[in-house]
Structure I
Amino acid sequence: MFVHHTDTATDYACADAPRVIRAIYQYHVESSGWRDIGYNFLVDRCGTVYEGRAGGVEQPVHGAHTLGFNTDSAGVAAIGTYVDDQPPQPLLDGLAALAAWKLGLAARPADGRTRLVSGSDASRYPEGTAADFDAVSGHRDGFDTECPGNALYARLPALRAAAARLQVR
C-alpha cells in the first residue's frame, strides 16, 4: 500500500471532505484525462475512509497512484498537505485501520516487506527492476516526489506498527 497526500488544504471541515474528493475527481478525470480518481482510497482528517477508484474495495482494483508500481498495490491518499502540517491522530488511525484490513485481504502483514517489479522507466526504478518495499510505503519510495510530505512520511513506521497490531486482534 502506497500512502499519498492530496496536496490540498489541511484545515477543511470533515463535512467538506466529499466536496474535496469531488474536486480531486475532476482534476484526475477532466484535467488529467484519467478514467477515475487515481487513489484506491482516501482518508479525511477525522479518519473517515472513502472509496476512490471504483471497482470494489475488496477487489484488487488497478489504481493510478504510483507510476511503475500500480500493479499489485493499493494507493491511499490522506486528504490534505502534510509537508509541515502534522497529520491528525484520527487520520493516522483511519490509515492504519485501512492498511490492516486491505493488506489482510491478501494475507500480508502490515509491518512486512514486499517485492514489486517496476512497470515504468519514469518511476524511481527502471522498468523490469524488482524493488523491495515496506508493505506500507510512501509514494516517494517508488517515485521521485516529496509525497506524502515529510510530516506524514515520518509517521509511516508508527502507522505500520499500529496496522500490524490491528491485524493480530
Structure II
Amino acid sequence: MSVLAGWISAVVIIAGYAILSLLRHRRKVSQGLQHQPFAVVVSQIIAIGVVLLVVTYILNQNRSVNVNFPIKGIPYVIPMVIVLLIAWTFALGRTTWGRHVYAVGGNAEAARRAGINVDRIRVSVFMMCSSMAALSGIVVASRLGKVSTDSGGGNVLLYAVGAAVIGGTSLFGGKGQGQ
C-alpha cells in the first residue's frame, strides 16, 4: 500500500473502532447491563490508536537496502491477515456453522447425536483449511516471485508444528478454545 493509503487506513480503522466501542458502551449502559467504566473504554481506544499509529509509522519508513529503490508502505499481507482474522473469529464464534465446528471437534459422537451432520462439517472445515493454505501459497509465491521445489524448504514444517504446540494446541485432540 502507498504511504498515504496506510495513514488513511490507520485513521479509518481507529475511528471505526472508536465508534463501535462507544456505541457498544452506550447500548450496555442504556439497557442496564454490566459495562466497563467510560474511562476504560476511552483508554482502550487511545491505546489501540497509539499502537496502530506507531506500527503505521514504522511500516511507512524506507525498508530497502538499496537507496535507489525505496520500499515504503504497509505490505498488503498485513491488512489481508487482519481481515481474515476478523472474518474467521466472527464465523467460528457467532455462526451456527462455527458452533457446529466446535461441537464436532469436541466430541463427534455427541455432535452426531445432537443432529449435526458430522461428515458435512468435517468436509467444509477441510475445504476452508485448504483454501487458506492455497491463499498462503499464493502470498508466499508472490513474495518470492517464483515457485520451485526448494521454496519453503528447510525447517518450515518443524517451525509450524512447533508454533502450534507452543500456542497451546493439543497433539491428542480435544476441545477448541471457543467453547
Quiz item: Where does the value -23000 come from, among I, II, when helix-only ellipticity at 222 nm (-39500 (n - 2.57) for each DSSP H run of 4 or more, over all residues; to 500) is the thing being computed?
Solution: II
Quiz item: Given that log10 I(q)/I(0) by the Debye sum over Cα atoms at q = 0.13, 0.16 Å⁻¹, derived from a single structure, equals -1.04, -1.26, which label among I, II identifies that structure?
Solution: II
Practice problem: Looking at mean count of other Cβ atoms within 10 Å over residues 70-77, point out which structure of I, II has the largest value. | Solution: I
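Given 5.2 as the derived value for mean projected area of the Cα convex hull in nm², for residues 30-93 alone, which of the supplied structures I, II does it correspond to?
Going label by label, the one that fits is I.
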Self-check item: Per relative contact order in percent (Cα under 8 Å, 6 or more apart), the highest-valued of structures I, II
Solution: I
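Every number here is computed from the coordinates shown, using simple stated rules; none is lab data. Since this is a predicted model, take the numbers as computed values, not measurements. Cβ atoms are built from the backbone, for glycine too; each structure is taken alone.
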